[in-house]
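K.L.:
Dropping the structures in below, format is structure tokens.
Any read-out appearing in this document is the output of simple, stated calculations on the displayed coordinates, not a laboratory observation. No experiment lies behind these values; they were computed from the predicted model shown. Cβ atoms are built from the backbone, for glycine too; each structure is taken alone.
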Structure I
Amino acid sequence: MSDLIQHLTDKTFAGAIAHGITVVDFWAPWCAPCRELAPVTEALASEFKDKMTFAKLNVDDFTPLSEQYEVLSMPTLVIFKDGQPVNRIVGSLPIDQLRTRLQQSV
């Protein structure tokens, strides 16, 4: 795991998304598409490190947060701007499509 991606908990979540643009990967260890997406989000975290931050939240460990943001399938990337969700990407997409969607959020 790269140091560019923060692992969130119910205690660190609100502070992590409070300022700027934060991409939160709602994932689970048993989710194969989530594991496939992990190296892609690491590459994008490096590419966008000056524009947005990246984080992960394990939905098994913090179910109330995933329910609060209506995460029904995984992986789901929720893009927050100053604490408010502004976009979401559901499923494992190719890196080029993810890059385009993220650039639209900057």
Structure II
Amino acid sequence: MILEHALLTVRPGEQPAFESAFGQARRLIAGAPGFRELRLARCLERDDGYLLLVEWDRLQDHTERFRGSPAYQEWKALLHRFYDPFPVVEHFTTVLTAAPAQEDRP
């Protein structure tokens, strides 16, 4: 599993329009081969900040298959105008995980 990470800075005052456009755009990525899950979160400290996390089966599912698709052209048309500056997108692979500890039961 690959985790795509992008810190998004949205132009001031454009947050409602961005969130609406993202609501439309998510169907485009959700239909992409190798797509697993997406999460968009709004920053609590900066009202123009968002965190985008996307899980993919393989790096190429994002960098080649999705970005090379007609769906990505629609994605760009819906979302790229909101960013200032344009985000850096990076990909990660899991090294460690943790979950809440469970109490021992008899």
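K.L.:
Have a look at I, II and say which one yields 12.5, 35 for Rg and Dmax of the Cα atoms in Å, for residues 35-90 alone, as calculated.
P.N.:
Details: I: 11.7, 31; II: 12.5, 35.
Label of the originating structure: II.
K.L.:
While we're looking at this one, here's another question. Computing relative contact order in percent (Cα under 8 Å, 6 or more apart) for each of I, II, which one ends up highest?
P.N.:
On the way: I: 37; II: 43.
Largest one: structure II.
K.L.:
Now a separate question. State the single structure among I, II that was used to calculate Rg/Rh (Cα atoms, Kirkwood Rh), giving 1.06.
P.N.:
Working: I: 0.91; II: 1.06.
Here the read-out was taken from II.
K.L.:
Thinking of I, II, which structure, once distance in nm of label points 7 Å out along Cα→Cβ at positions 67 and 83 is computed, gives back 1.0? It would help to have the intermediate numbers written out before the result.
P.N.:
Details: I: 2.3; II: 1.0.
This value belongs to structure II.
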